[in-house]
1. Upon calculation of helix-only ellipticity at 222 nm (-39500 (n - 2.57) for each DSSP H run of 4 or more, over all residues; to 500) from the atomic coordinates, which of the structures I, II produces -11000?
2. Tell me which of I, II gives 5.4 when you compute distance in nm of label points 7 Å out along Cα→Cβ at positions 86 and 110.
3. Using volume of the Cα convex hull per residue in Å³ as the calculated read-out, with 160 as its value, let me know the right label among I, II.
4. Looking just at mean count of other Cβ atoms within 10 Å over residues 70-77, which of the labels I, II belongs to the structure with the highest value?
5. Out of I, II, which structure matches 14.2, 45 when Rg and Dmax of the Cα atoms in Å, for residues 142-229 alone is calculated?
Structure I
Amino acid sequence: MAKRQIIKIDDEKCNGCAACIPNCPEGALKIIDGKARLLSDLFCDGLGACIGHCPQGAITIEEREAEKYDERRVMENIVKQGENTIIEHLRHLKDHKQTEYFKQAVDFLAEKGVAIEVKKIFEKEGSAMDSGCPGAKTMDFRKKGPKEAEISAGEIHSQLRQWPVQLHLVSPLAPYYQGADVLLGADCVAYALGNFHSGYLKGKSLAIACPKLDEEQDEYVEKIKSLIDDAKINTLTVMIMQVPCCMGLLNLAKSALTQAKRKVPVKSIVVGIEGEILSEEWVK
């Protein structure tokens, strides 16, 4: 066993109302002797989906020695509860950026022949399962934009196909990344390059990051790796500025490419601070 985050139930505060039970699709909780009990460390992912549904404030998160969470054991329990519970669990993993657990769950469903449309996980915007910052809510614009013929003279149409775009917030499992040509751009590129939308973003799904100011960049490598292996993207274009710190974004992409199981074509584009293209080449 090792230390990890896991829920803790205060017996004195818990009144056995069971409000937490339906909000733990993993099946980790049960009312026993009039109190909510954690059945097994194996079933608790420590993400705390049940916490906000306890009217008594009896559930908290603590760090302690616990058995490692087992996604496959959880899925064995969840599939018995039907499609809606499966979808809610997968959405729960997606919202908390648990990419590896999500992949394990989807692989388990495939092995058992349980058919679930991944796109359903991204539906029901505004439902009770949506949480966190509204600005991070997944939105797909690909079929909603105006036709080119409807754009008035002089109007420049945005080529953005989705939301969010910041690399910390995006999910590699979102539908608009599946099999897509992806543009990974440094934050400043769109401001420096006058024809960014029409010349480079059009037809691509987007992610942006700042290799100098953003924190927890190890997560960026995992995100890019997941885009390659899980989303099975078609190509990756990395656009950076000519300033030295910007090279860090290309290095992150190269690191992810080295670690990924799949190989995809990666193009590097360097933009000058006055908006000119300094170089454009495929990464070997």
Structure II
Amino acid sequence: MLELDHKIIGIKCYKSIKFFYFQNSQMNTFKRYLYQDNWIDLEYDENILSKKGNYLAYKVSFVYKLEAIGKYDRTIYYDKIALDKSLYDFLNNLGNTMFLDLEMTMPSYTFRGKGFVTEIIQAGFEICDDNNNIIYQYSNYVKPSVNKELTKRAEDFLGITSKDFFEKCIPYNDFYNEFNNVLFKYDPSIIIYGRNDKIVLNESYDINNVKSLNNKTRFINLCQLIKTYYELKNDPGLFKLLSVYYDNTDVQIHNALADSEATRLVFLAFKKDILENKYRDKMIETFKIN
């Protein structure tokens, strides 16, 4: 049976029926396949039984397989093992990879409204070959073109005064030229954590009147991949993931190169976990997806 209002399914187990309920994201994914006589392989917590409508139901943790088995054929609607293998193969065959992190200008603590222009003020990246060896590193403060000084909020975030920043920063065009050169030389897949770096990088071309490098860049949002894989409700923090994968409790220092290194370490651990399935329970506990 299927009761969409309460996101519940009933599964016949020998002579009894057990009831299970889904999270919204799970139901949106699987509801088109949840009908009578289909087969489902799922995982649930036997210790969590909740009242849902007129039923006591267990919460579904993961769905591994959904299929229809006929007399002469079988139709597979969802196969997590096959999808995981495809994801691993994809991540394992990216060629050279760039782990990119950008720090940006920030409005003042009291700023309200619209119109603030977000610009790159620090860029850091590591490039690895297909054996995960670091073959290039880059780190520089980058002079903004519109914002003529750093706000106190940006100073606090980066841990640097405006005076020291402007003594150390390089012109945007120097960063742009170096970025363009390494794209041409290494042709890397660019791993970013979240969407903002890609957005601000693309906007920087227009702000600084330079040719867009969109046709040379291919981005992979590691945050979204991890969120989807573990079925997390919210975006997991990068350094929180480091603590899960490596028992690393170092404080984030808001440095672009350090963050790019953190992204690289999380990427390697995530790729390994797709094969070993070692950290799923810890992810559930840490990010409270149950």
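1. Answer by label: II.
2. II
3. The correct label is I.
4. For this comparison of mean count of other Cβ atoms within 10 Å over residues 70-77, the top structure is I.
5. Details: I: 14.2, 45; II: 15.1, 44.
Of the structures listed, the value fits I.
Rule-based calculations on the coordinates, nothing more; no lab input. The structure presented is a predicted model; accordingly, all values stated were derived computationally and were not measured. Cβ atoms are built from the backbone, for glycine too; each structure is taken alone.
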